[in-house]
Structure I
Amino acid sequence: MSRLASRWNPWRGLEGLPLSVWIVSAATLINRMGTMVLPFLAIYITDEMGLPPSGAGVALMAFGIGGFLSAPLGGWLSDRIGAVWVMVGAFVGSGALLLTFPFVDRYETLLGLIGVWALVNESARPATLVALTDGLDPTQRKAAIALSRLAMNLGMGIGPAVGGVLVATSFDLLFWVDGITAMTAGLFLALTVVQIGWKRPVRDGVVASPVEVIGALLDRKLMGLLFGTFLVILVFDQHRSTLPLFITDNLGFSEQFYGSLFIINVAIILLLEVPLNLKTAHWPHGRTLALGAVLVALGFGATALAVGPGSVIATVVVWTFGEMLLFPSMAAYVADVAPEERRGAYMGAYGLAIWVAVIPAPLAGTWLLEHYGGGTLWGAALVVGLLAAVAMGRLRDTRTLHPTGA
């Protein structure tokens, strides 16, 4: 009976991961459980501050600029001082910044604060990927990334859902709860690192400055992935900019319904992401990434046809499957092609590709929605997503692949 239970345990592929991976994932879970400002930022700008959708787009663009700058900085610092300490600084610093948001009334000041918050907060992204893959056997990378994503998405299922309830009382509560949980995550990680005596791997040939992350962009093995990443993130990023506006304003659903979509997204990820990635671990990267991009394209494109709750949920299910294939595989591909001593720089380059898309995505999306309507917006998402699939499908593997038997 125990063998049968083990066989049907979808998380059995996580066995054997080192303690460091579990600690990083636990800190990620704590941080993401309070993540509720960003999913509701567009609604805060339009409803609380009384600005048009384009105003929300500019605010999210400011977040994208800060995130763009954080990618090379976070990657470089990870190689220089250690990825774990970059995460600690990002969590504590971003939490402190969030506590100041309720005291800002001017839109221009808010834009600057959003940019600084993004710079600090998003530097944790390349650092997390480095912390997960440093000193790890290549065969364990996808499992480690999948565990971290389980933690991230479990937290994201809780945070926005709670945020939808808090919004009914006060938007200020979003900033307070998000800020306190982020600082808690940083303190937990710092205390744990000190307790277990965690030491970062010794590196040779570390880049001298964040600017030298550009060198990773010139690696031909990485360029195709970065281009496909840029295209697919243009589409995927609509889930936190135009999608909430379309669901609440165009379709007439409540903020609580929008928040509940995250629960559905997370439930699918918790149940299926690990077994899905274990089953496809032997696939060529190009095949996995292309299929993921196609599903993202179809899911967001079909939003144009959504009218009732069931059809909205169906589109979320489709692009969630694309998300589950794409994100672990993109990060694993970068880890595979990156030299050990420059993994932070390569993760920073990967982060740059994401943020180059995140910067224009909300502004372009809200502009299309405001001037041409949802049909044009979601039709464009379909086309761009399919182009991403073509680009990613051309990638060649650098690994020696063996079926996992999982």
Structure II
Amino acid sequence: MPVFEYKGYSKTGKKVAGVVDADNVKSARVKLRRQGIMSTNVDYDTTAKEIQRAPLSSLFNRITVKDISDFTRQLATLQGAGLRLVESLDALIEQAVNERFRKVITNVREQVSSGSSLASAMESHPSCFDPMYVNLVRAGEASGSLGQTLNKLALFGENRLRRKTKVTAAMVYPVIMTIVGSGVLMFLLGYVVPKTRSMFEDMEQALPLPTVILLWISDFMANWWWAILVGLAVIGWLVYRYVSTDNGRKRLDRLSLKIPLFGPIVQNAAIARFAGSLGVLLTGGVELIEALRITEKAVGNTAIAEAIDNAIINITEGEAIADPLRKSGLFPPVVTQMISAGERSGSLDQMLDKITESYDFEVESSLSALTSLVEPLLILVMGAVTGFIVMAILLPIFELSQIVQ
């Protein structure tokens, strides 16, 4: 069913605007009148079918993880209160703040009111609802426990949002320090150093090596700054193109696991995503093979995804899930032992929850320690560079003062 954007007046004379689903413009006006809205303009919403194309405006009005997490929690609450699904979606449409997400919910609502299941309607918006989300909703609908499933999804989304917020907060200070330090360095090399050149030339004496190096760097940046920017842009574009290929992505993912200090954090974060996603899917009633296929796409690292793919093959041949994970060398022994114990005891989902909790804590602790290490290192590097510039400027002045004396 098409979606129409409307403008008009409510019964109290207040200006209103929004979207409504109807077969045509005439039906839309009739539907609005029944809702007590006198429409002044009703147009077909051409962006409804282009929600997935991410236009330029989406940079300023994008659908965030928080939008989806809040929607899931509110929908779970309304379903738990006994409201019909269409009524719940209507309520969420009215209070949606994000315009793009409101159109997504409206499209989902119109599909549900036309007879589609909630999972099928959400599946048509993969940029908002990933395969894990859709399959969990489908399992909840099939088992008649949609409210409970949505609660699990909401909790999972809130935990993911909390982890993302902590990572972002941990990176804010180092990024600001890098930007400020780079700005100060550019100011010194681009403005202060060129101002001192004439003074050095008037001295008519051999300059110290640090001063010669500093002047050379300043001249190079002043004359070739455009080449530096073009070179960096070309290198960035080539790296991006290579990483976009399957082979490049695999190499990057494997390399990211081997980088000192960062590698263990990347590996632990991927394991936490694996255990968390698989645990939520199994708890929601999704079959193990299907749950592993979904988790394989959500884990975020192709090297670990290959290990999961091997586990799927082993399970289809009647073997255990823990063996291929152990052979990959990417999963610590404690993880594979807990998974093996969970398989034997029939409590795999509970074991996965414990793994998620443990490795989430490990990632947060490692990030805090790394941030504590990076901050003084940045200050030390910036101080050393600034000190070199100051020393290179003052050395000729000191030498001249000694000659005068």
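Details
- For Kirkwood radius over Cα pairs in Å computed as 21.2, the structure of I, II it came from: I
- Structures I, II were shown, and relative contact order in percent (Cα under 8 Å, 6 or more apart) at 14 was computed from II.
- When distance in nm of label points 7 Å out along Cα→Cβ at positions 129 and 153 is computed for each of I, II, the largest belongs to: I
- With distance in nm of label points 7 Å out along Cα→Cβ at positions 97 and 257 derived as 3.4, matching label from I, II: I
No lab work stands behind these numbers, since they all come straight from the coordinates. In this text, all values refer to a predicted model and were calculated from it rather than measured experimentally. Cβ atoms are built from the backbone, for glycine too; each structure is taken alone.
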